[in-house]
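For reference, the structures are reproduced in the following blocks.
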Structure I
Amino acid sequence: MSKTLFPIVQLGAEVKIGKIGGHIGRFEIIPISKLLVDSTYQRAISQGSVKNIRRICEGFDWAKFLPVIVTQDGESFSIVDGQHRTTAAATIGIEAVPCYVLSCTASEAAAAFAAINGNVTPVQPIDLWFAELAAKKPSAVSLQRVLDASGVKVTRKKEGFLAGETRSITVLQRALDFYGSAILTTILQCIVETSDGNPGMLFGAMINGVGRAIRTKPEVLADPAKLFDVFDEINLSELLYSAKIESARSGNPVQFIITRQINAAIKNGSPREVAHAA
């Protein structure tokens with residue numbers, strides 16, 4: 001068995017097990033013309049829904065099409081879950097879709113709709129990132145190249161970060177879009193390849209505080225070695241501490257204070273004093 005695969009494991013005895021209700025359904029390929037929407041509990045398609053449906057249409061893939069959950073009423077079927085993807089399928093000319101047909105009453109179908117849409121476990125950005133990377137999504141691959149070049153690793157750990165480790169995947173994705181790969185690589189290297197590696201410093205305010213300080217300085221970016229020398233002398237933990245104190249006193253965002261302090265270090269060449277800059 002692959003090291004990335006693991007079996008389903010039952011939960012412990014602390015789980016209260018109730019009576020199993022309902023009846024198991026069946027799978028069937030059903031013409032879209034027979035699928036109806038019950039307005040008793042289904043929402044009308046909103047503007048946001050239209051955007052979602054368009055995205056499904058543009059990248060339609062059967063591997064991403066979960067069976068539509070329906071109930072049967074004579075020759076027609078009511079959609080419990082899957083209105084958007086069914087609409088997308090119809091829009092691009094598909095005539096029939098795979099369905100899971102529940103064996104239940106109309107009131108039970110409404111309860112099923114509430115349960116399916118109310119008990120969804122949100123997918124965390126970090127889990128979505130690993131899935132996109134495994135799927136070789138171009139944007140994920142591009143970001144991974146930057147991370148490899150700068151010695152940064154995305155981790156699922158929530159504490160105890162080592163140098164170069166971070167959970168801030170959303171920050172990194174947005175930073176790649178904003179700064180581009182070359183500048184983002186330099187930003188991350190300024191943090192993880194200087195001083196003691198600055199463990200725990202790869203988060204939004206620090207990444208963008210550094211980024212906004214160096215991104216408009218082509219003369220600085222042209223000489224990374226000199227820039228890293230400056231950061232070798234900056235204690236980012238002390239800098240962050242002083243920025244938080246000033247932010248609490250002045251109301252100015254921590255990120256902006258970090259940017260100002262790093263600008264002072266680069267300009268004045270006295271980085272040891274930057275954490276105490278007025």
Structure II
Amino acid sequence: MAGTRTRPDRCPGVLRPWQAEDGLLVRLRLVGGRVSSAALRSLVATAEEYGDGRVHVTSRTNLQVRGLPGRDGRLAPDALAALEATGLLPTRTHELVRNVMVSPQSGLAGGRADLRPVAAALDAALCAEPALAALPGRFLFVLDDGRGDLVTRSCDLGLVALDSISAQLRVGAGWGPVVPIARAAVRIAQLAYEFVVHRGSGPAAPWHVSELAGPLVAVGRPDPRLPEPASALRYGPVPGGRHVPVGEAGLDRGAVDALTAEVDHLVVTPWRGVLVPEESR
């Protein structure tokens with residue numbers, strides 16, 4: 001809990017790598033798990049030149065590269081430049097706070113609403129507010145498009161679509177108000193700002209909404225239109241594409257080339273997999 005902590009969170013990024021036994025480890029945030037094929041190919045080339053030659057995925061739908069060179073907790077300048085050249089570090093100031101998870105099939109198949117625009121708007125709102133760079137690296141936004149695949153996923157802030165135009169906000173472990181989907185990104189960003197104000201500063205400051213002394217908003221009742229929880233996305237052919245598992249060893253160049261051969265982007269899923277969309281170039 002917040003009261004027993006004596007340090008800030010150390011969730012890794014590119015500018016705040018983690019020192020592992022095999023070198024520095026970096027994490028690259030993917031909003032909604034989406035990554036362009038070109039960026040992924042560039043990243044595996046960077047991993048080959050500077051790291052262990054593989055791209056790893058996380059349960060938060062992000063990417064990691066290990067075994068990178070550096071000293072004193074900082075990447076070697078040429079390795080950092082190579083990572084930035086992939087396009088996967090769009091901001092230096094807010095890289096750690098772009099933790100936005102979205103139903104992986106949203107906009108591809110099923111769901112009550114396409115939440116990809118909401119995720120992009122939320123990312124833009126987070127990065128536009130200087131104060132939000134102070135969000136902890138573990139602070140998580142979760143957007144469920146109404147299919148129920150992420151409705152039980154723990155989060156700090158988020159939403160669940162009720163229909164094509166409205167959603168109920170998630171605030172910590174509770175439920176917030178029902179809002180228009182078109183305004184949801186702005187409202188969530190406002191709540192994130194309020195969290196930063198209320199959490200204070202220092203090593204004992206809360207990392208999560210549930211750790212605050214008081215609620216950010218009045219706790220609401222769950223809307224009766226909320227979906228039932230859905231099971232994890234199975235591997236293999238699924239509506240909207242093909243879900244491919246990624247083992248602990250990660251993806252090497254051959255695997256990346258095969259996955260990106262006929263599509264312009266992939267979606268990293270919360271189940272340590274990659275969704276290859278049906279649409280081809």
Structure III
Amino acid sequence: MTWSASAALAVAGVLAFAAVGKLRDLGRFAEAVAGYQIVPARLVPVVARVVAGAEVVGAVLLVAPGARVWGSAVAAVLFSAFLIGMGSVVRRGMEVPCGCLQDSERVGVASLTRTGLLLVLAVLGGFSAGVSIEVVQLVGAAVLVAVVFGVVGVVARRGKPTGPVVGGRFVIGADVSSFAGGGDRVLFAYISPLCGACRVMLPVFRAAADRVPVVLVSSGDPVEVREYLGSHGIELPLVTGADVFEANGVPGPPYAVLTDGGGIVLAHGGAGRPEQVAALLSGG
């Protein structure tokens with residue numbers, strides 16, 4: 001039962017890591033939960049706390065040999081619920097943050113694949129009840145985690161957009177020159193009201209507007225996005241549309257595309273940190 005015990009420990013590690021991330025910023029995780037549009041708004045904070053708490057409980061039970069069956073059950077229920085929620089999002093054609101392990105990750109094939117594999121490991125781990133922890137099982141757990149995330153990485157790379165082509169034309173559904181104001185560069189910053197990292201970067205984008213014209217881009221409802229920006233004191237030009245991400249191959253927010261005054265892409269990349277935006281502006 002070495003591999004089943006390793007599976008239990010692998011799932012325990014993943015649950016513990018995920019729980020720590022959620023507990024560090026429950027508000028951000030609650031935003032991700034709300035983005036699925038499954039839970040009534042008044043229950044979102046409760047669900048966020050329950051999920052984070054269940055991950056902690058599941059991790060602890062999976063580590064204890066005598067309680068692994070219960071830990072396996074908790075983990076299996078969690079992963080099954082995650083799969084149902086993600087499947088609902090994909091079926092409805094929505095693009096929302098996963099709320100899993102990374103702020104920038106959006107619900108998709110990669111997150112579904114990882115959750116499905118972890119569900120299998122959670123069930124397998126239940127067969128190791130009473131098996132004490134040994135070094136070989138810890139090594140096996142590390143191997144299983146590496147395999148799961150390695151498979152997910154391959155899936156993500158195959159299906160993940162890589163951004164617009166430098167030297168190609170930026171497609172925004174509007175005349176880029178109208179935003180340039182006679183200048184030779186425009187920064188298009190992709191955001192989402194459901195993206196915690198975007199909220200942190202809003203002041204950075206506003207500050208960048210002192211150097212170049214900055215246009216915010218979002219796939220959300222324009223009224224809702226404007227209200228969101230207003231609540232954070234941000235007044236910048238905004239472009240919205242259902243296909244603003246797909247039209248330019250943008251993987252997800254926060255992301256930035258620097259163009260010349262005529263809409264030709266000069267540089268692009270993730271914009272989750274101030275230094276990334278500074279690098280784009282300096283290199284474009």
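FYI, it's all coordinate maths here, none of it is from the lab. Note that the structure is a prediction, hence the values are computed from the model and not measured. Cβ atoms are built from the backbone, for glycine too; each structure is taken alone.
With distance in nm of label points 7 Å out along Cα→Cβ at positions 7 and 223 coming out at 5.0, pick the structure among I, II, III it was computed from.
Details: I: 6.3; II: 4.2; III: 5.0.
Computed on structure III.
When distance in nm of label points 7 Å out along Cα→Cβ at positions 151 and 199 is compared over structures I, II, III, which one is greatest?
The structure with the largest value is III.
Comparing structures I, II, III by Rg/Rh (Cα atoms, Kirkwood Rh), which one has the largest value?
Numbers: I: 1.13; II: 0.96; III: 1.05.
If we compare Rg/Rh (Cα atoms, Kirkwood Rh) over I, II, III, the biggest value is for I.
Given a value of 22.8 for mean count of other Cβ atoms within 10 Å over residues 23-30, point me to the structure among I, II, III it was derived from. Intermediate values should be presented prior to the final figure.
Details: I: 12.6; II: 22.8; III: 16.2.
Considering all the candidates, the number was obtained from II.
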From which structure (I, II, III) was helix-only ellipticity at 222 nm (-39500 (n - 2.57) for each DSSP H run of 4 or more, over all residues; to 500) calculated, if the value obtained is -14500? I
